[in-house]
Each structure stands twice: as C-alpha cells, then as structure tokens.
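Each value in this text was obtained by applying a stated rule to the coordinates, not by laboratory testing. None of the values given here were measured: they were computed from a predicted structure. Cβ atoms are built from the backbone, for glycine too; each structure is taken alone.
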Structure P
Amino acid sequence: MDADYVERFRARSRWETERAEPPANFPKLPDLPLGRYTDPGFFALEQELFRRVWRFAAHESQLPRPGSYLLVDTVGAPFLLVRGDDGRVRAFFNACRHRGAPVVRDACGECRLLVCQYHSWSYDLRGDLVRVPDERDFVGLQRDERSLVSLRCETWQGWIFVTEDHDAVPLEEWLAPLPTVLGGLHGEDLILVHHQSYDVRCNWKIMAEGFLEVYHARTIHPETVAKSLDGRGAVMRLYPNGHQSMLTPLQPWIIEGMREAHKSGLPEIPDLPEPFFTSNPAHGIFPNLITPLDRTGFPFLVFWPLDIDRTRLDLWWYAPSWGDGPRPEAWDRRLAMFDLVMDEDLKNLEPMQRQVAFAAHGGAPINYQERRIWHVHAWLDKLIGPERIPEHLRVPDLLADWVDGADGSPAREPAEAPG
C-alpha cells in the first residue's frame, strides 16, 4: 500500500460514512439466482473450475527441509507437496503410476524416497521413478515415462499455490494487483501459529459470502464485530480475476487496544502502512480464500466445497515468530475470541442452506455493500464459460467499470466519490 493508496482509502472512507444512498452510477443488479447454491450441474462446473485455477495449498514453513512432505486434500484427488534436495517445493498427485496406490499415507513427514504403499514402486524427491521391484516381469517398461503426475506449483511471499492447468498464467500475474497492494506482509518470515477446520452443511458460497460484507455485523455480531468495526465507512475494491478487498475502519477503543497489544510484546510485522493500525484490511483471493489482516498476525480462511451442501473451512493463522517458548497467552485469547465470532456465524449457515433449497422467491437482491459477492459470482461464470451455464443461473459481469486495474490503478467508481 503506497501513500496514494492510503490517502484514497482515507478520503473514500469519509465519503462512504457520509453518503445517504448508493452512488448514482451503481447499477441495479438482478437477483442472484438461488439455484447457484443447489444445482448439481452448476456445482460440477465449479468443481472443474477449482482444479484449473490457482488454489492455496500451504506455507513454505510447513516444509522446512529437503525430504519434508505434506499431504493436501482440497478439491479433486489428494496431492502432496515435497521439498527437493535443490530446495524447490514440488506438487504431485498422491498416486503411484502402477495401480494408483498412495505414495505417502501420513499427513506430513520426511523421507528420502516416495514409496508406493502397495507394490513399493519408489520415486525420488523430483517425482522420478527410480525403483521397481521385479522389474524383469514388465515388458518394455520405461521408467522415464512413469514419473509421478505433477501439478503446477508456485509461491508468493512464502505461500504455496497449485493448479492442474500447466498453461495457467504465472501466479503473481494471476494475483495482480494484490502482490503490489500487499507487498509488505513479509510472508516468507511468518510462521504457522494455529490450524483448525470446520465442517458445515452448507454450500461453500453461502459460507464464504459472510466474510465478503459487513452488512450482517450488527445483527449477527452485535457484541463482537459490530462493536469493533465502523461498517458505514467500509471501502470495497474490486480487482481483476475475481479478487477483491474491504477495508473497514476500526472503532477508537479497538485502536487503543491494539496499542496495548503492542505494549504486551506481541511481535509485529514491520513497516506496515496506516490502514493496518486504523482499519481491518480484508482481502479476497478468488475463488475461495479470504484473509482479514492484522499487524500481529492473521488467518487465511479457505473454503473447500466438499459437496453441494457441505463445506470445509480451513483456518491457517500466521504471525511473526515470538522466538523460543510456548505460544503467548495473548494468542490463546485472540483465538478464543475468533471462535466466538465463528460460532455466531455458523449457527445460521445450515438453516440458510435448507431454506435456499426450498425458497419460493427464487433470487436474492444484492446491494451496494455486497458488491464483492456479485463480483465473485460474475468471475465464476466468466471462467466456467457462461455458455456452459443454464441461462436462468447466469450472473453477468455488470460491475466491470468498478474494477481496479491489474497495476493497482483505481476504477472510476463511484461517480461522486474520490477514486
């Protein structure tokens, strides 16, 4: 975030707080079709899309040494990450090229060879087949044709992303302008503080959309989020490829509390700009990652569609290292507070899914504050291909004029406000 970005945020937040209605040039959006949360055909198209786009896998700190591996189960077949002797992290499907048995069973560990659990075919850390028991029994077997099947694997600030599309644009090009906007996070120096998962009976979008707006805060979180954030001053930005952000001003007592956290000795990410001290800067990486950032550490919230009405939410918390010793108690208090907020959200999600499945009204109106939701849906359609989606389920891209440039240049929206 450069100085221009920070000044635009200040001016825009003041304007948002003072406005009495949506901007004059904000379009009236059609109702969002509820069938997008319940239609099996559309869900199958989403599953296919997830495998083609860059999706989050892990942090490099989880693979500290050559031979370190990590089994990842997200969408599609499970795959593994392994650090080679050359220091590079690679991704492979966890399937032997003989009969498809796994080459690792544990969730993580260290090894010198990846060995099939069925017939002991063995692969090196580059995925090359190096040993076949009773190789004499195979006619014309060519080891160099039987390497493990790889996934494309790249990192940004220490976070590892994969895709099954080997022709995909480079990761940082796909993420633009987020690498510029978030260039000072020092992700490579952070450590994994905590991980937990929630398994919820709802469509992944119903769950994720709660983190794309603050419209619900006063109703669902009256004693937690609503007391911490000034939702009237929230500034949303839309980016190419479905990415987006929302910077919501903090209430004064929260800002003072953050000063106390600083006094308590929790290590902080150095040299962060003003919005990290005066707002909650939350950024979304399309299609399924949302991160509400904080200078003492933050979570990656990653929403995995296990079934049309079942979602796994993975929370990965990252922070600067506190050095030797156990996790500071301040972190335990913070995680407990986040659990409370999550409980407030989760109690609504399964009932929402059931009602959406049987709703008679057919669609959901999306307001100006909820435009990040529309943006994500429109990009799902763009990348799936609208011609593959039944007409009654399509979401057109009606907010193209509201999308910032990949270089971070601001969009023209809204007409009355500072860009």
Structure Q
Amino acid sequence: MSAAKNLNVLVVEDDDFQRLALVQMMLALGANEVLEAEDGEQALALIRNSARVNLILCDLDMPGMDGIEFMRHLGQARSNAAVIINSAKGQSLMDSVVKMARGYGVRFLGVIAKPTSQAKIASLLTNYEPPKLPANHFPVAEIEFSLDEILSGIVNKQIFPFFQPKIDFETNLIIGAEALARWDHPVHGLIYPKVFIKSLESNNEIDGLTMLMLEKSAIACQQWRKQGMDLTVAVNISLVSLADVRLADYVTNLVRGAGLDPQYMVLEITESAVMANMNSVLENVMRLRMRGFGLSIDDYGTGFSSLQRLGQIPFTELKIDQSFVSGCSTNPSVQTILESSIDMAHRLNLKCVAEGVESQADWDFLKSLHCDVAQGYFIANPMDEALFLSYLATNYSAQSASCIAKNTPEAADR
C-alpha cells in the first residue's frame, strides 16, 4: 500500500510496543520517513531539528508533555503538519481536544480510537491533501534576519496580507477582515511578523512595509466590494509611521489610488501610540479620520490609556486584546474587565471588537455583553487572499452555522 507515499511522519506515543507498531504500519503504508517521540516535548525537539513533518500521529495521555499541551505548542508554531489523534480516551474528550486544537490552528486529519489498525490509518490518509500554503519551518521565531534581508523581502514584495474575518455578533455576518503581514521567504517558508517588525521599527524602516500592506489590502478590499460584498479591511499602523506628519497624505493617496474609498479601511493604532505625547501622531489621526478612515484602538487593555486621551481622538472602534478575550468565559476577573470595557466603548460611541475568540463559550459570553464584532480562530484562521476569497464565496451573507467554526487549517500576527 502507498497511502502514506512521500510523507514524513512523526509518531508520538509513550508505550514502546504501540509506538513500534505504529512505525511499522506507517512504513508499510509507504511513508518516506518515520520519526519517534515518547511525549510532546521530544516531539517538539524533533520538529525543530529535522526536516518538515507532513503527518503526526499523537496519543493524548503521556507522561511529561501530554498530547493536549503538545497540540497547543503545535498550533502556536503554525505547523502545517496534518494530525491524527490516536487515543483510548473517550470520544467526548477527543472531540473536545480536536475543538481546542483547531482553535489553535492545528490541521486535523481525524481521530482514531485505540486499538489502532493499519486499515484505519489508511482510510484517514485518503483525505490527506498537501497544504495549500508554504509549510512554515517550526523554528522560524528563532531565526534572525538582517535588516537588509528584510528590506529586500519588502522591495521584492514577498510580504503580503493574510486576512482574518470579522463577524458581527448580532447578525452573525462577515463585515470585514484584518490584514496580517506574512513573509513568503524563498528558503524558510512562511515567516510571521514578530520576526521582522521589531527590526524595521527600531531602524525607522517600517514605512515600506506599512505602505505595501496598505496597497495590497486596499486592492483586495476593492475587489471584494466590486463583487458585491459590503466589507471593510483593517490595517495596522506603527507609531514610527505616525510620527511622520506626511503619513496622512501618503496613506490617503495610496488607498484612493488603489480605487478604495477611505471609509472602507480601518487603521488600527496601538494603545502605546495613542498615549504618545506627540503632536504629529495627533495630527495624522485627525486628518485620517477627517478623510473618512476608520480608526481603531488596537490591543486595548495592554497599555494605560487615559479616558481623557481616548476622548481627544476621534476613534471609531475599540479592539480588546486577545489576552483578555481568550478563555474569558471561565475567568471572573477578566469578565469584569470586559464588561466595563465594552460598556465604556459604547458610551463613547465606539464599536467594540473582541480579538482572539477561540471557543463557543467565549463567543456566547461576549455576545451576552453586547460586544459588537468577533475575530479569532473560532471563526477562521488568517488566510491568504485566494483562500479568503474561497471562504467568502461559501460564507458571505450566511447565518452563523456557515460562518462559525469553519477554520481553514491550511492557513495559519501582526
């Protein structure tokens, strides 16, 4: 049989006999290479130090790092490996683990209840498809790029937006998307912004990336609107860029030049930028708002915004940071913060966006507080433009059954 032909497989199982049996099954199914790990920690080390892993067979109950914790680390690493859970635990627990892991962005192929058989694995492998996006090398966060390398990536337009949809809590409809920068590196695959943003900002070279993201996002949004979809797009603006008094003109000309009316673009500005005592920041945001752009306070809750400062700037949206949103349904202290933040936003006539919605329970709780908009892995992962268009074709103007929990694990933030 060749169901696993050309696949590099990782078997994560603490029982020696069962692990050996799984290795033999995968080799019999035609796997190119089969790696072994006794728990999640060993598995992570193997992924960091070996070639790309296409498929992972993972037990749940293991000493050391169990399969549940391993799923979290795997999702945070944005691995494109397909995962099969292989466990003797009850179906309800396995279903919950799958839901949790999908929230982290893990790409699931299926679940097998022990005892495992070669036929069961082969059956699941018939649904295996190579990821549609470049596989992300696991240790990307540890790679350091020179400023020249990063700037070359911008000049060659290797950095482009991924889009994560935003859903209206009340209507369950897609109302827009946030553009998140990704670098399609010719050697290292998909690179996430935390690897290159800091270097660009510290060297005052962020403007090139900002303009590239604005241009590509504006063009994409204009295309959505031409197809009859009433959507907006949100793009991050750095404090470094806001310090340049010419920014408002640059942004306005670029977005209008792409054919998009500024009213359909939301500029997300971090709390630290809001609090910066710089006249140039205030001048830029005032002019941008005057020209129709939406203005969002991004990562709200991570800084120290004063109510006086919030009242001085004509924001249209308050975006609550995901650190307060994820898991909020079970955290009483966070619930109090969320309730007061949403109430404050509404009193200031701001739309309130919750970033990092990762479960039905969190969705339900935020909806009960009358939060306006949701964004997060529970709805969908960030997607490249082609996948996002496919997502829109299926889900735009659909009800919650179509919009919610339709992750696209093939796509994995600024």
Structure R
Amino acid sequence: MVFKKILLVGWSFYPKVGGVETVMLQHAKFLLSKGIEVAILTANIDGQKNDDNVRGIKVFRRTFINSGEEKSDSEIESGLNDVLKIFRPDLIQFHNGCYPAGSSSMESGSNNVIKMFNIFKSLKVPVLDYAHNAQLKDPEATQRLRNLAWDGIIFVSKYVQCSWEKLGFNSSRRFQIYNGVMVGKFSQSRLSEEIEKIKSPGQRVILFPSRIFKVSTGKYSEQKNFHLVLEACSLLKGRNENFTLVAILDVEKQSETNLANLRDKITRLSLGGFVHFVPSASSEKMPEYYKSSDIICIPSVNEAFSLSYLEGMAARRVVIGSSTGGTVELIQNGKNGILIDPRDSQELSEALDKLISDDKYFDRLSSAGFETAREFNVESKNKELFEVYHQCLSKIN
C-alpha cells in the first residue's frame, strides 16, 4: 500500500526543546522530503494556536492531549473527529503513547490514551508507538497501555526493548531503531555569544545541557545528576582550575527557593566563579552551545538513549555519560567518549582532569566520537523507520 499521510501524536512539540520533540521534528521533516504529508497532534498548554504550521508541518494543538485530568469520551471523540475531518491519516504513530509521564496523573493520562487509541483503531490504519522510555516510573499503571493492540512498537535502544520485555507488552511486532542526529547542523554551527563571553582563553568548557529542574514540577532532577557534576568539579578545582562549568537554567523562571538552594550548594563547594548559567535555547540555537564547549557531561542515573550525547559527538566534542541504561550502546569507554559510575564523583573528577590536561587524548576521543555521530546520522535512521512503516502497512492490508 502506498501511504500519503502520517499523523504523529506526542505530548509536547516545538517550540519546546527536548529529545522526543527533536526526534518528532526530524521524522516529520524527513517524511515531507519524501513527499508524504505530515501532521502533529500535541498538547496546547502555552496558549499557542490550535491549528498551526511549523515548517510545512500541520500542527494540531488540543487541550485533551496529555491532560492531568481525565477527559470525557465525548470530548475526546469530538476533538479527534474535528482533526480527522481536516487530516485523514494512512498511519498513526504515537511518541511515548504507553508513557503519558507529562500528565500529573498517570491514571488520567492512561485513560485518555486508551480513548484516543480506540478511535484511531476504528480507522483501520496501523497505529504504532515509538518508545523513548524504559518505563522506570509507574510500570504497573501503564501496563494496560502496553497491552493495547499496537500494530508495532519501535524502541530507541536495546535497553528500552529489554526493559519492556521484562515488564511485558502485547504487540508481537517489535523494532529497534536508534535515534539519529543531523551531523552538519552541529559540526558546522557558529559559536555561542553567551558562552564565548563567559570562558577565558585556554579554558576547557564543561557543558551540562540538560534541565537542572523538572519543568513539570519545578523539583530538582535527580535523574540528570547535576549534583554529581558539581561535586566532581569541586574535587577537580583542587588540582586543575583550567575549566568553567556551563549549565542551562532559565534563572528568571525559577523559584527563589530553587535558586537559593542551588547557589548555596555552589558556595559550599567553593565553586563561585567556576559555574555559569545560560538560558534554555531553541533547537536552532543549541548547536551553538555545543560548539562553544569542549566536554559534554551528562552523568544521568539512567538514559533510554540520550540524543544529547550524539549532538555533542556531532559537534566534535568529548561526551561523558554513565555506565547505565542505553548510554552504553553508544559510548565506548576510552574510545569515543567516557563512561563513569553515576555515583562516583571522584571518578568523574579524574576523567575531567585527564581531558583538560591531555590534548592528544581529548582530540582522539573527539575524532572517534564524530565518526560515531556520522554512523548515527538521521538520514539512515529515518530510512529504517520508513521500512517499518511499509512492513506495518503490508500487515494491515
């Protein structure tokens, strides 16, 4: 069957910047390049236009998507029918359809997903889920979502697939496709004015590109492990001060309590003058942050498969991740990056010290990392996705 229209369903989308949002945008642009019409169905939580257009992509922003409160059958049915009158897809792909984690209530979010899923299945077109999460949170609450009659599940890493298999799910059609990166976008980027003003000549810039505080709750993100980076930099400072740590944080958007606690920790660790913050940036501006940095450090407790590592590699920077989750499928310790124990600040400190002190070691890892990024280029990964679409369509017909 030749398909002409695909609907992507995600809990948030551009202009929000995040791994899932970036992957959705890349998929949509690739499909457009193949002459396929694409639409995005996502939440409207920022007062944006209900019917929007982003780079030639139809975007339907609706309040019943990823809502913290359960919506009635009639509200969801009416809302979806309005969308389907405008855009009738040949294939529907959720992103984290089995994991409505952005919802303040997983149960309410799950109920809403089930209602949408049943309406989509009545169209007699393939309905897929693109699984970006290993479901470490509330696996019991999302079991009924995993047990829906998905026509295919796509996993972003072997780690995610193995995690799902341990938890159990209904679909027999499983595919594993790694995320891809737009190499040229990062390797050819200009420098960041914000970071260039911060760093001193000859300094190595350590970039922490993840959010320190969760957007949904405002609480400190234990998962991203910024406190370990601070502790490692404090140890590093005792023997090598030739660095500055740059982290992404919209200071004006944070509570006074959050900022006070963070500043207090920085002071207690004697890192005043070594830690700087830059505001969150658009997907177009993030490559500049990478380009003006040297070391991309995200020692997350667990990552399903972080796009940030690939982006850092594509910018020819050295990446440091944790020896957990899907990260080990991308980073080979001492070859194309560095893996550390996410509980060991001393180990991270020593890794940073070697990168700062040994230029040949730094250059070897950055070159190997760049070659890895080229292997994970977005064009090849999207071609794999295209083949999955054809397989699922052939099974339906």
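Below are the figures for this structure:
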quantity: Structure responsible for 31, 16, 12, with semi-axes √(5λ) of the Cα gyration tensor in Å, for residues 57-192 alone calculated and labels P, Q, R on offer; calculated: P
quantity: Parent structure of the calculated result 0.55, given that FRET efficiency 1/(1 + (r/R0)^6) of positions 89 and 313 (r between Cβ atoms, R0 = 35 Å, to 0.05) is the read-out and P, Q, R the choices; calculated: R
